[in-house]
Structure I
Amino acid sequence: MTERQILSVKKSWKIISKINAEIVGDVFYSKLFIDSPELKSLFKTTREEQSRKLIMMLNTIVTSLDRLGELKKDIEQLAIRHKKYGALPEHYIKVGDALLWTIENALGTDFDDETNEAWKACYSEIENAMLAAY
């Protein structure tokens, strides 16, 4: 990711983080399960718990974008857990699509082409680290 992309993600995350985490998570999981209902069975905890975990993970990643390499092992460990739950490599595309849709809708008019490209680059970094565990 470029420095400009990192700044764009951090700036937009600051806006998103002001929204209740359960709402953001609920919107994300609703979108994910509408688009990919087959993924719903992979999630065993409550929507609230999943939402909390999602926002915590994203917050950790966003605040660490300047040193993402330090998190790669943690991200790979997360992927190993996901793999045990039945997640497949092709699921990450669906998750990414739902995440970008959620970010776009959370930001509203603050979501522009630069923000879109920055979040795509961010998710690509996460996805590549996750897929390294497969």
Structure II
Amino acid sequence: VDHLGPFETSTSNNKYLLVVADNLTKYVHLYPCGTTDAAGVIRILIKFCDDRGIPDRIISDRGTCFTSRAFHQFCLDREIAHTLNSTRHPQANGQVERANRTIIPLLSMSTSDQRRWDVKIKDVERMMNTAVNKTTT
């Protein structure tokens, strides 16, 4: 998982995107959010777990939301192993980093109104998840 942004504040007051990449399926799940705090991340990940199931492991950077006591407890309660990237080696979370590089141009092509970027996020997610790549063919 990783945050992308800040973007221009949307009409729904979103400024960031929480990017959740599934290392097994290679699917990317995108969630607009207003902040990068632990409570917001946990709220989104609860929805993710309800929709997709509880992951065995979460890999993240060392952002304060991911190093917080609340996030640690969230992972403990669900028996999720949490791996923190080295601050000097963010490439360890390569799938999310690659997704982040793809999201910006797709989002730019999808909307001309920068204050409505979050409305187009599911279109971007669908484009990314239906694109053919060598690991899914």
Structure III
Amino acid sequence: MATNKGNEVISGNEGRVWINTELWSNLSSIEAKCSLETEDIRFVGDPNKYTKITGNNIEGTVTIKKTDSRAQRLLAEGFRTLNMPDISIVIATAKVNNSKVERLKLEDVTFTELQLAKLEAGAMVEEELPFTASSFEYLELI
């Protein structure tokens, strides 16, 4: 019997996110990406444009369903004093049968916005927490 290839596709439902070793189970989404910073290089007598990689930039967003003041407890003092706490994020992406897991660790995470309040009649409250990070490491790959 042929296996259903659809079952091999990874779903966010099997994912888990830990912020400073605390499982945040009220996440509705997380996105993180690393992009290269580059500079265009040109030379006299050469019509071609070359690219020099000068660094990288890691940024993302955590979106949570508001069930408590977890984000405010972690971040409010840092936003008030400009002395942010040390934060790391571990994201685990698992296959349905949990036989294979991809784990990514983001280090030196700085949340760049803190939603102070948001209410809308008839709507669930969500918080978006954009962040940057200085480095990443894959702890496990599928």
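Which structure, out of I, II, III, was volume of the Cα convex hull per residue in Å³ derived from, given a value of 96? Of the structures listed, the value fits I. Figure out for me which of the structures I, II, III the number -2500 belongs to, where helix-only ellipticity at 222 nm (-39500 (n - 2.57) for each DSSP H run of 4 or more, over all residues; to 500) was derived from the coordinates. The read-out was computed on structure III.
Work out which structure the value 37, 30, 16 belongs to, where Cα extents along the principal axes in Å, for residues 52-107 alone was derived from one of I, II, III. Only one of I, II, III returns 37, 30, 16 for Cα extents along the principal axes in Å, for residues 52-107 alone, namely II.
All of the numbers you see were taken from the coordinates with simple rules; none came from a lab. Computed from a predicted model, the values in this text were never measured in an experiment.
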